[in-house]
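Structures given as structure tokens follow.
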Structure I
Amino acid sequence: MASKSKKQRLKKESATSLILLSITVGILALLQNKFGQFSDIRGFYGLHFYDGQHLWPFSEKILVGETKIQHPVEYPALTGLIMWLLSFLVSPSDTAVFDYYRITASFQIGLLAASAYLIYKLVGKKYAFYFILAPAVLYSLNRNWDIWAIAAMLLAIYLFEKKRFQLSAILLAVSIATKFFPIVLMLPILIIFLRNKQLKLFISYALTTAAAWVVINLPFVLINYEGWAYFYKFSAERGLGSASFFEITSIVVPSITFSSIHFYVLNILALVVVTIYFAKLKSVPTLAATSFFVMFGFILFNKQYSMQYVIWLSALAVLTFSYLKREHKELLTYVYILWQSLELAFQYSFFQKILTSTYENTPTPMTITVSNTAYGYVGVARYIVAVVFALLLAKFFFAVNAELAKSQENIKYRQQNN
């Protein structure tokens, strides 16, 4: 009894130290960019709420004192709702835009800690450290509202592993209604249920997710359908570029040009490759172990590469990481560090390139300049190492999965012959 009590106390202390460290590094990340430079959080407050009227974000509006019509926010329902509700915590002033950014960042630091705790519950404290101590994750934490959807997604994965499928489906719907990215997790979920011969369970899970998503979105649709739909129209019609694979490739090799057809072909190809990989796994995988691969395939050829995407990939990568053999973990740790370093360099070069262009030919040009070509080559390095990391992770996990399948077959054979 005493031993059990001691273990519980140590677990509690371990979780507490993790949460405190998460909050600490989150605060340091905020202090690194306390004015929210290049953050959509600051920018969208200025575009939608700066006049203190708190107008509905999914409607066109003209701010007090201006004549320009602002379009609805190009975000899913719950992200827009979060933006709007947090605007009530800020009073109009000369510093309101910074206050809004810092208040939002404070909530997001809490969500970073919650995400780290969920990773800890899923795979252990070591891998939660890998997540919260990744510089690129912290550097991009408050560029956007993605951490809200990531926390909900991780909770959905945790509940799925606990076989609390209905609640997991509801949380997955919440995450989808916040960012939409987690819709891709339905692929590994389908594979897992089919390989367990639980088609009815998958249908129930999918219907629950869809129904919860509809319930969440319906009020927004009824209030202003056009405003709600703006995100989906904007996403479908936006062009290729902004740090994407397509932009980086075109910078390094100017003779190569891309169109929307390339986007669709490459994404379908990525989906097919990931599906084949899942199908060839020897034993039934877990959602925690496989979510990274489908998310990586989805993000790799996205129309735009937003800097906060690294948070999604890192949170899911460390989950898969935990399943590997020790010798594979040691090698992949170095690749993970290199990948994170290049992610940080890529982000820095992206923003520094913008500042270089903005301040060139002015009385105060940038001291550290980054040319378009330099940015392109950093981007190439980032993409190559990210792909190498993903391929190694896939290879090592496949090997572990095959060993597990063999072990399960041996156990089954012994049981049948006893």
Structure II
Amino acid sequence: MEIRPIISALMRSKVAMILIGLQVALTLAILCNALFIINERMQRMQRPTGMNETDTFVISSFGFGQGFNVQTTIDTDLAMLRSLPGVVDAAATNGMVPLGGNGWGSGLNIKPDQKTETASTAFYMSDDHAINAYGLKLIAGRNFKPEEIAFMTQNNRKTSPIAIVSRALAEKLSPPSGDVVGKTFYEDTNAFTIIGVVDRLEVPWVNWDGQSFENSTIWPTHMVYGNGSTYLIRAEPGRRDEMMKTVETKLADSNKSRIVRSLRSMEKVRNDAYVDDRAMAIILGGVIIALLTITALGIVGMASFWVAQRTKQIGTRRALGATKFDILRYFLTENFLITTAGLILGGVLSYALSLWLLTHVDGAKLLPWYYVPVGFISLWLLGQAAVLGPAMRASRVPPAVATRSV
């Protein structure tokens, strides 16, 4: 089939051709970038925290009684929690858990007088039960000892002389091997020696730098600011929900001079952390479906109009010997040419939109090259599927139509 007669016919309907081409171009640009954003959000939502999320939960309390002593309360609570049947282990935290949204972050240096930090990190403050309670995997060095655990208060903010770090942080502090055990590093001017490395521990903030989301440090410290305390409890497999109710009741009954609150499973913590990402993915998914539907309907409408407009012409071609397949192929080729022209423009718009997002949206990344070819193929298939119905109707026009008067 020659292309020139098809192009000549299209040039007599320039407005419809341009509108459909622009619609295809905009659909491709939005489709590629929306799919890329959705894929990024889904990958972020699936990032492992490094801890046992299935069996763990957190709970907080706040003392209000006149004689309330938070340090004594923490020691008493931990002893009680660790003795409960069904509890694997429990640890006090500084209110920080992976994806929890609250915490303390800072920079680490190799030297105390560095101008630019070597790496940023989140600080978890806990005790010698943290690794077991969180369900972390110690891959180098040793755990804390009970006698190394200290209390940090507003009046005594001395940092710990030792720490355990995540593997990702270790590799940034001592690339590429990550051999940091026994080495000294600095948080501002505060020196501490790394005694152990855990395989993975995500920071509390989902929007932290994508290259630093596993840069975590654990200090053997109970941070006590005010009368609040937070505990992370790991239950035996399958008993988390049961132990959540038990722990809440036990803590409330053991000390009437406080309020027990903020009971959450780590699965809920994860769901809450990624609620915006999930909403974004759903919204963009809806936009993609709407755009593809509108584009397909536009192609169907255009093709149906042209078939109705050219009925006598089609009948004449049939009378001159054109087969049904020839008519079908004509309309499929015509739509293919319009779609291809729109896709070429759409490919340029896809990267233009990606560059705009890169300069105007924090954390945006450049669209990978393979999204555009995938978009090309998808919209080619959509276009051909959309025009197939009108094209088949056109192929069924009988030759006798050519003898009818207009």
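All of the numbers you see were taken from the coordinates with simple rules; none came from a lab. All of these numbers come straight from a predicted model, not from anything done at the bench.
Before moving on, here are some points about what is shown:
- Here relative contact order in percent (Cα under 8 Å, 6 or more apart) was derived from just one of the structures I, II, and that gives 27; the source is II.
- Highest-scoring label, criterion being percent of Cα pairs over 24 Å apart, for residues 94-285 alone, among I, II: I
- With mean projected area of the Cα convex hull in nm² derived as 28.4, matching label from I, II: II
- For helix-only ellipticity at 222 nm (-39500 (n - 2.57) for each DSSP H run of 4 or more, over all residues; to 500) computed as -16000, the structure of I, II it came from: II
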